[in-house]
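So, here come the structures, one by one.
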Structure 1
Amino acid sequence: MAIKKFIVGSFDDEKVLFPAVKKVRKAGYKIHDVYTPFPIHGLDTAMGLRDTSLHTAGFIYGITGTTTALTFMSWVFNKDWPLNIGGKPHFPLPAFIPITFELTVLFSAVGMVLTFCYLCQLAPFVKKHHFHARATDDLFVMVLEVTGKTNEEETKAFLAAAGAKEINVQVAEADWWLGRYDKEEKLFANG
């Protein structure tokens, strides 16, 4: 269980948050995440996040569906249950296209949803730390990870100068884990 320390700054407006993210990144602080009530165009670029490779995963899942459909239908009509239907060929590709298309779409859609859920750590019974109760309601929350080189007081002052309304330090589990929201879990066990 990786327990880390975070500095959390809350902002009232995206017009204040966006330049603050740029300033924080330029100053060299490590941004853990930014939570917003609605998507902000260009925030991912300002945070320095790389482009997603979900489209590559979708292509791989699609090719897997195409291959599965063509392989299965070829096996059925040539090896498992070969039938001579009016002299038609054993590999009638035009007849296979609808089923191949449907399996390609099915494999791509299901695979991308499962990959997205895994990458975003979304699953039933997965518990994640909430840094602020109003984080996705009406506040914009920037979470900075405290590293060995981070001076907490200096970072708090920097966030305040950047326009943060509330600033606090929190200790939390950085990864995702199985847990329940109806019970409060202690981060440090005594004894």
Structure 2
Amino acid sequence: MVDTPINNGVETHTGKALLAKKVWYFIQPTSLPVGSKAILPAYQTEGDTTVGGDSVDEQTKQGRIVMPSTNEDSVELTQYFSPGDPTADYLVKAKHEGHQVKVWRVTVDEALAEDEGDYKVYPAMFGYGVPDEVELSDGDDLVEANYTLNILDKLKDGTFPLTDADIKALEQIYEYERPGETTGDFGGQAKTPVAPKA
């Protein structure tokens, strides 16, 4: 019998590449009550998600055996510290007191969004993380916070809900305003009262 050559063809993907700024990381301390909101840490600059772990790797007389052994996922985040952003305080407290934090890696791309009524859901990875260390760098420039969350078990796939208003608020630092509407530098403005028209 003659063996017939097998050719199952190839497959290619031609979609657009994902911008890193479309990937947002949200944090929530486990100490907050049910119904609490997730927090987008201010001024995130980098996020690195590692899906890792060890393997059993042994040599035998019949050849090499390689088997999965452990899951060791982690999330490393870098952000510029902003007074009033509670993220760094939450992380330091979790490290000192031995608590975990919840972390979500969310891909906020309209092409991947699905409608769920009044909001859309976006692909996300979720895990409970234990802070490895929290580093606050006080150099000559902006104060930078860097921290690694070691994930219990492994990151879980799911979806994260966001309204269009949420996305607009998270993407923009400030909204348009008319002359005299506020006073002071950005970040510390006070609203001026609007006088009623005569």
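The numbers here are math on the coordinates, done by the rules we state, and not lab data. All values derive from a computational prediction rather than experimental measurement. Cβ atoms are built from the backbone, for glycine too; each structure is taken alone.
Hey, relative contact order in percent (Cα under 8 Å, 6 or more apart) derived from one of 1, 2 reads 48; which structure?
1
Upon calculation of mean count of other Cβ atoms within 10 Å over residues 8-15 from the atomic coordinates, which of the structures 1, 2 produces 17.9?
Only structure 1 yields this read-out.
Starting from the value 53, 22, 15: which structure in 1, 2 was Cα extents along the principal axes in Å, for residues 96-143 alone calculated from?
1
Assign the value 56, 29, 8, calculated as Cα extents along the principal axes in Å, for residues 32-79 alone, to the correct structure from 1, 2.
So the calculation was done on 2.
Upon calculation of distance in nm of label points 7 Å out along Cα→Cβ at positions 104 and 120 from the atomic coordinates, which of the structures 1, 2 produces 2.7?
Structure 1 accounts for this read-out.
If you rank structures 1, 2 by distance in nm of label points 7 Å out along Cα→Cβ at positions 88 and 128, which sits at the top with the largest value?
For this comparison of distance in nm of label points 7 Å out along Cα→Cβ at positions 88 and 128, the top structure is 1.
Looking at structures 1, 2, which one was Kirkwood radius over Cα pairs in Å, for residues 16-111 alone calculated from, given that it came out as 17.5?
It must be structure 1, since only it matches.
Which structure, out of 1, 2, was helix-only ellipticity at 222 nm (-39500 (n - 2.57) for each DSSP H run of 4 or more, over all residues; to 500) derived from, given a value of -13500?
1
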